[in-house]
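Chemist: Have a look at these structures, which come just after this line.
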Structure I
Amino acid sequence: MTNLTADDRKRAAALKALDFIADGQIVGLGTGSTAAHFVKALGERVKAGLKITGVATSTAAEALAIEAGITLVGIDEVPHIDITVDGADEADRSFRLIKGGGAAHLREKIVAAASRRMIAILDDSKLVDALGRFPLPVEIVPFACKTTLRHIADAAVAAGCGGNFIRLRGGEAHPVITDNGNAIADLDCQSIPDPEALAAALSAIPGVVEHGLFLGLCSGLIIGTPSGVEVIEPAPHVPEA
């Protein structure tokens, strides 16, 4: 088991996530390499008779789901989503995530927020004690982007982050453009001592559409490791005597 590649560990986590899918559910389909393993495996279950409906978080996820034979609906066509399975660029054991490496975190967050439950699937290299090693993606409107970048850097300083280097993904000449027509900035924090404070500060900046901090949305981690799959769920609530 120790010779498993990172992709093997991603696939193992994705396959384990199938245990949380039941017949008749509406399932949010994440974006990225780990989520792609899940969508493909889910498609095999659908071909074998599982009846689910998918809600895609990006045009890439939509294309993959169609190829896998999964019936899709738009998020506005359903009253809720039963469960969303998505990847993460970083996660801590308090179920806080950094997402957006694939520039899809705005739609991913909308789908997660509409879900009764979100589970993140990842390999063990992405499980961290503190968020921030992975640069935090921030979707911004193109207008006055340099001004917005300065405000983002200032917000990182005010939130006590270890770094505040901000850059436009792809550079000014070839900026990465999201499915929503916006640009992506990456904030190199090095460490984020207070994710909630940084999230609030970023959300208050005009020009910021959405940041990649997923707080209070995820309620389960499935982690592929060299020795197998680890599932982390919240501790059960014990009522006071």
Structure II
Amino acid sequence: MSSSHIKRLMMPRSWPLPRKTSIWVQKPNPCGHSLENCMPMTLILRDIMGVAHTKREAKKILYSRKIMVDGKIETDSGRGVGLMDVLTIGDENYRCILDTNGKLRYRSISKKSAKTKICRVTGKTTIKDGMTQLHLHDGRNIVLKSTSEYSTGDSIVISLPEQKITAHLPIEEGALAYLTGGSHIGETANVRERIVKRSSKANETIFDDFGTVSEYVFVIGKEKDLPLEAES
């Protein structure tokens, strides 16, 4: 079997799929998301959304050019759709989140919500001509003239598909955070304190009742910005 597949028994725990129905399962093509935080388009269309019965059907749907990711037409069956991405199938829009069981979910959102996306700043680099490049959690980079206001761990809201920054959500006391790892995965809590370590140890973020490594902290504006509850 080619490297485009992995054994079902070895697939990430975040994938909401049964493990013993077959031996192999497709894995996403290399992308900005980690393997745990995304799923390939074919599996989403066939096993999660149920709009296709076979891989062949899923590819046919993609070739019809009615599927979009973050506002852009997508035809790659191995494209990974991951955390905070907006998936559009025809007239319906969905956002990928992690639920409180740590499973990837593609939950329905409004047409208005599908026009923006919250991205976490994972780092920044100074490049040619003194420009600064922001590195975001989904693998994209945004080049700006001045970014002194943006820090690693902050979030930004970008417009789709233009990728223009429309809001800045700093990681600071009182900020609402969505947890993407640890024992509180999928929950939201308000930041009380940040502890920056001067060593190789991970930075920590403290909340009212618990603390976690800062890598799991994803600042959002309001709870309604994410479809955290499934529609009844």
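Chemist: I, II: which one has FRET efficiency 1/(1 + (r/R0)^6) of positions 5 and 189 (r between Cβ atoms, R0 = 41 Å, to 0.05), as calculated, at 0.90?
Modeler: Numbers: I: 0.90; II: 0.65.
Structure of origin is I.
Chemist: Okay, moving on. Assuming 23 is relative contact order in percent (Cα under 8 Å, 6 or more apart) as calculated from a single structure, say which of I, II it is.
Modeler: Details: I: 23; II: 13.
It was calculated from structure I.
Chemist: Another question about this same structure. Between structures I, II, where is distance in nm of label points 7 Å out along Cα→Cβ at positions 117 and 205 highest?
Modeler: Numbers: I: 3.5; II: 2.0.
By distance in nm of label points 7 Å out along Cα→Cβ at positions 117 and 205, the leading structure of I, II is I.
Chemist: Computing helix-only ellipticity at 222 nm (-39500 (n - 2.57) for each DSSP H run of 4 or more, over all residues; to 500) gives -9000 for which of I, II? Don't skip to the answer; put the middle values down first.
Modeler: Values: I: -9000; II: -1000.
Computing helix-only ellipticity at 222 nm (-39500 (n - 2.57) for each DSSP H run of 4 or more, over all residues; to 500) on every structure in I, II gives -9000 only for I.
Chemist: Have a look at I, II and say which one yields 0.95 for FRET efficiency 1/(1 + (r/R0)^6) of positions 173 and 221 (r between Cβ atoms, R0 = 25 Å, to 0.05), as calculated. Working shown, then result.
Modeler: Details: I: 0.05; II: 0.95.
This figure was derived from II.
Bear in mind these aren't lab numbers, they're just calculated from the coordinates by the rules spelled out. Predicted model only: the values in this text are computed from it and were never measured. Cβ atoms are built from the backbone, for glycine too; each structure is taken alone.
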